[in-house]
1. By the measure distance in nm of label points 7 Å out along Cα→Cβ at positions 37 and 53, tell me the structure among P, Q with the highest figure.
2. Here Rg/Rh (Cα atoms, Kirkwood Rh), for residues 165-204 alone has been calculated and equals 1.04, so which of P, Q was it run on?
3. Comparing percent of Cα pairs over 13 Å apart, for residues 173-228 alone across structures P, Q, which is largest?
4. Taking 0.98 as the value of Rg/Rh (Cα atoms, Kirkwood Rh) derived from one of the structures shown (P, Q), identify that structure.
5. From which structure (P, Q) was relative contact order in percent (Cα under 8 Å, 6 or more apart) calculated, if the value obtained is 28?
6. Could you tell me which structure in P, Q was used to calculate FRET efficiency 1/(1 + (r/R0)^6) of positions 13 and 69 (r between Cβ atoms, R0 = 41 Å, to 0.05) as 1.00?
7. Once distance in nm of label points 7 Å out along Cα→Cβ at positions 157 and 213 is calculated for every structure in P, Q, which label goes with the largest value?
Structure P
Amino acid sequence: MLSSLPGLQKLRVRGRRPSLPAGLRIYAVGDIHGRLDLLDELLAQTSTDLAFRPTVRPVYVFLGDYIDRGPSSRETIDRLIQHGETNESVFLKGNHELVAIKCLSDRGLFHQWLRLGGVETLISYGVPPEILANTKQIAALQSAFHSALPQTHFRFFRDLQSSFACGDFFFAHAGAKPNVELSRQKESDLLWIREEFLSSNCDFGKIIVHGHTPASDIELGPNRINIDTGAFATGRLTCLVIEDESLSVIDTSLNS
């Protein structure tokens, strides 16, 4: 269900309310983490919203962290690829995708990935249990992941963007480094930054829409909107709907 977002008066870009170009509506989706059930529910709600409120150009922006922790990482990527074939979509890179893809060539990152929830992802890709049972055999894990990863998924991961800007909004997985121009941001900051960004009142020149740091509800400050509501654990996957100067929210039910 579409609901209004309170606290809009906090948001200012050069002294005015931030906005998008006329005729454009953005559906920005937070961290999914292998919860295909919630993604399907959310996309059904956005389709209903479009049916009741048609717009000239709907654009979906997915903020990254599609995999790990939840039970259906592979199926989530299949669904996103399918969605992108019929809808204008921007797929951003999360730190979890970065680490997973680097594991294809860097065995030294495997233990970090497994701690981040990579075991659930490998299970979803059908890596045999006997290989997963011995996480010391990194070479075997890496080989099994290589064999299990479809080329379509590899291309999806390879083509993920670090950021996306539209109108008065800038979308990145984790946020942006304060006092650095958005055009000069390092990918490591866009995908990993936390406290330095979260505690900053820096004027970035655009409102930063991000995920990465789970919160119990949408966080709205003068320079940022956090839409990561911890879907894999809470059952709440959140979508920020932006059109003209209006902001609203579509999300799945808590503890679904």
Structure Q
Amino acid sequence: MRRFFVAPGVLARDAVVLDAALSHRLAKVLRLRAGAEVALFDGTGAEARVRLDAVSDRALGASIVERYASPAEPRVKVHLYQSITKGERFEWLLEKATELGVARIVPLLTARAVVKTAGAGDRAGRWRRITIEAAEQCGRGAVPAVAAPERFAAALASAPGLRLIPFESAPPAAPAIQAVIDREVDAVFALGEISVFIGPEGGFEDAEIASAGAAGAHVVTIGDRVLRSETAGLVALTLVMHAVGELG
């Protein structure tokens, strides 16, 4: 059954009125008619199967047929501090990170960043729509937040939980993500949060890595090959989710 995100409060009553944007999507894009059933979720854990009553592209009414809880979110919240990449690659990462269960994505500005944040139009709105559509598709009950871009130093100072920084030039003795989480497992589940920092195409500067280590972050390796920034983000997130028992 197709799932759609609605604002908190929409599911409070048995008679549901959908906003103009979703009404247009259901009536004109998907061409659904009265009597069709869809699932709605509001990001708070509430979900419902509804039957469309009155269909138009301006306002759409529906009746709740069944209420139920959305699927549980990961026990450990993972915050992905991802360097912004060019073109559609960052948007692809937003979609895939949402599917894997990320709690929050913070666009990261580093010393070697090549993507500018000024003059980008409604980029934040587009990023939000991408995560909403990914959550609808993959069955999540929550939509991850996409924060405003942050500079590395400020992000490092405020990042919650266990902080991991994959680095392509990490020394041979650098641990893997699994090893760090295994070693810090009590703290991971006590804090309930992990922050992962991914550098830009040119990599982190040595000074950034040094400041991260001094701040208590763990410099880790994710293999011998040099990955694109968005690939590194997806691989690191997958390894973290597997290590905390969310995959496999």
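1. Going through P, Q one by one, distance in nm of label points 7 Å out along Cα→Cβ at positions 37 and 53 peaks for structure P.
2. Q
3. Values: P: 54; Q: 68.
Greatest value across P, Q: structure Q.
4. Values: P: 0.98; Q: 1.04.
Matching structure: P.
5. Derived from the structure labelled P.
6. Going label by label, the one that fits is Q.
7. Working: P: 2.8; Q: 2.2.
If we compare distance in nm of label points 7 Å out along Cα→Cβ at positions 157 and 213 over P, Q, the biggest value is for P.
Any read-out appearing in this document is the output of simple, stated calculations on the displayed coordinates, not a laboratory observation. Keep in mind that this is a model prediction, so the values were computed, not measured. Cβ atoms are built from the backbone, for glycine too; each structure is taken alone.
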